[in-house]
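Each in structure tokens, the structures are laid out below.
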Structure 1
Amino acid sequence: MKNSVVNTGRLLGAGLRALLVLTLLTGVVYPLAVTGVAQALFDDKTNGSEIEADGKVAGSSLIGQQGYSADHFQPRPANGLGENSVNTRYELILSGATNRSGDNAELITWVKEAKAEVVEENSTADHTVEPSEVPADAVTSSGSGLDPHISPEYAEIQVHRVADRNGLPVAEVRKLVDEHIEGRTLGFMGEPRVNVLELNIALEELLARS
């Protein structure tokens, strides 16, 4: 009986020591090590991929924003094409899209209306945007509804409007877009894209210099 109690106590003690050691290693040492390495090598990403403008955090390069004026480049839509009753303006309460199929009548109506709006808003006295020039990302939201990027094609059809409303040469605004086109990840994943927040910050800097 005595030996049984002693053995049980020994096993419990060993188990407790193992628990404490593993807790220290996996709950303290490992997280600190991983955090330290991440902060040392990828500090911008580990801290939220923040983008600064005028010394202040303007947003994250990973999360899209709405509410830009017509003087700026516009992001992918979130006005019904990818919203729901909760997430209507890229708010981080909920992420998602409508999950409607490509032949859904309501989705088709939304897309047609959005295309007509894009054509109207981006046509100027000296330049008319043709419906055939409007890319898919100009009239549909991303699957998450939070995409911070647009295609170079969507940025291009906005060039004349942005130049006209800000009194800038079209060539200068187009050059700004070209400078902000990001290539495919690792050269083969995804598509070329433009971060809208970064582009608009660069536009503001250009206007300040002008």
Structure 2
Amino acid sequence: MNPLTSLIPKSPVSKIRVLKTLIWLGASLPLLRLVLLGMTDDLGANPVEFVERSTGTWALVFLLLSLSITPLRQWTQQAWLIAVRRLLGLWMFAYACLHVLTYLWLDYSFDWPDIVKDIIKHPYVLVGASAFLLTLPLAATSNQRAIRALKQRWKSLHKLVYVIGVLALLHYWWLVKKDVTEPVIYSVVFAGLIFARWSKASK
């Protein structure tokens, strides 16, 4: 017997517990990195921009990870994987909150007139703000009570995640001025996930 396979839990409940633990650990590392870099004054020439870019990127990463669960579950026939989708979505929301908070607090010190001017002047800020606002109802209804209360409307509401994905990517594209390598990669991944879900549903 392979000693590695003996370490893999057999029951779905155990697998969910292990995977959720790994997600918590993995999702906490970027935050820990930012804290350590901040403590050592190693956030670069523009610390606020560094934090904004980092938290925004990780919000997008967790959005894509949450979208990958359904195709992965369909391909592997492992229904228990769906149990971690909510956690990934909440981590996406957490990083999105940090991203927005960094912009409002560290970048603009909650100077609302200047923030409004910036939103009007830069369309990518408006698009990003729109994406964040759409995450609010998803986060507020990511619990069993909301699922039971909304029933079929819950699924319709949570399809907003695709709109959020498009807006987040557009925000990223407009924000990056020269090197578009990362926006291209994330856009291809997003398109691939949408195609995978569509092709599976159409069969």
Structure 3
Amino acid sequence: MNTRLASFLSVALHPLLMPTFLFVILFFLAPIPLGVEGLAPTFKWVVLGFVFIYTFAIPAYIIYMLKRWGIISSLNLSYLPERRIPYFLTAAIYAVLGYFLYNKNSSLFACAYILWSITLVILFVAIISLWWQISAHAAGIGGIIGALAGIMIKFGETGLFIPLLCSMVLAGYVLSARLQLNAHTPRQAWAGLILGIILSLQSVAYFF
């Protein structure tokens, strides 16, 4: 893998985009476990819009402003001490969105649980980042793998098999990209992937 492709994949499969990707897949391929099968398509897109704004746009803007204020030196958060504030702030934003969805409509309870499981992954990444540079990219794609696998197995949602297979293939590309860019060691990349998978699987088993 060349550096240009690795950089593209790191942006296209950024951890902040993983919640939106996951919810799009579940809303349209496995709506029953999430309890959204009866929601109007327009309302689904409204919810997805909220998910995108709160899980990507707002955290990305905060990271940008932290760079403008000189609190962090790079948008890539490549320097370990600079990863802590953005990660903890992102976890807080995700938790608040989960609380909002939980109180907005009883049909969105499962969506809130999914968001809180993602929050848990980010929180663990933030805590580990206090002393070790675990891969957030790998944890993000690992979270999708764990969530899709858990829901597919628990609810028999065979329609998730292809997305699950694709996410596993993409995980290989993500790990390769992060290693190509020297952003992480193999141990840090694999640790992130395993962390995301395990926490997501456990969350599905516990919450659903």
When 1, 2, 3 are compared on mean count of other Cβ atoms within 10 Å over residues 11-18, the highest value belongs to 3
One of 1, 2, 3 was used to calculate Rg and Dmax of the Cα atoms in Å, yielding 18.8, 66; that structure is 2
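Readers should treat all values here as calculations from the given coordinates under stated rules, not as data from a laboratory. Bear in mind the structure is a predicted one, so any value in this text is a computation, not a measurement. Cβ atoms are built from the backbone, for glycine too; each structure is taken alone.
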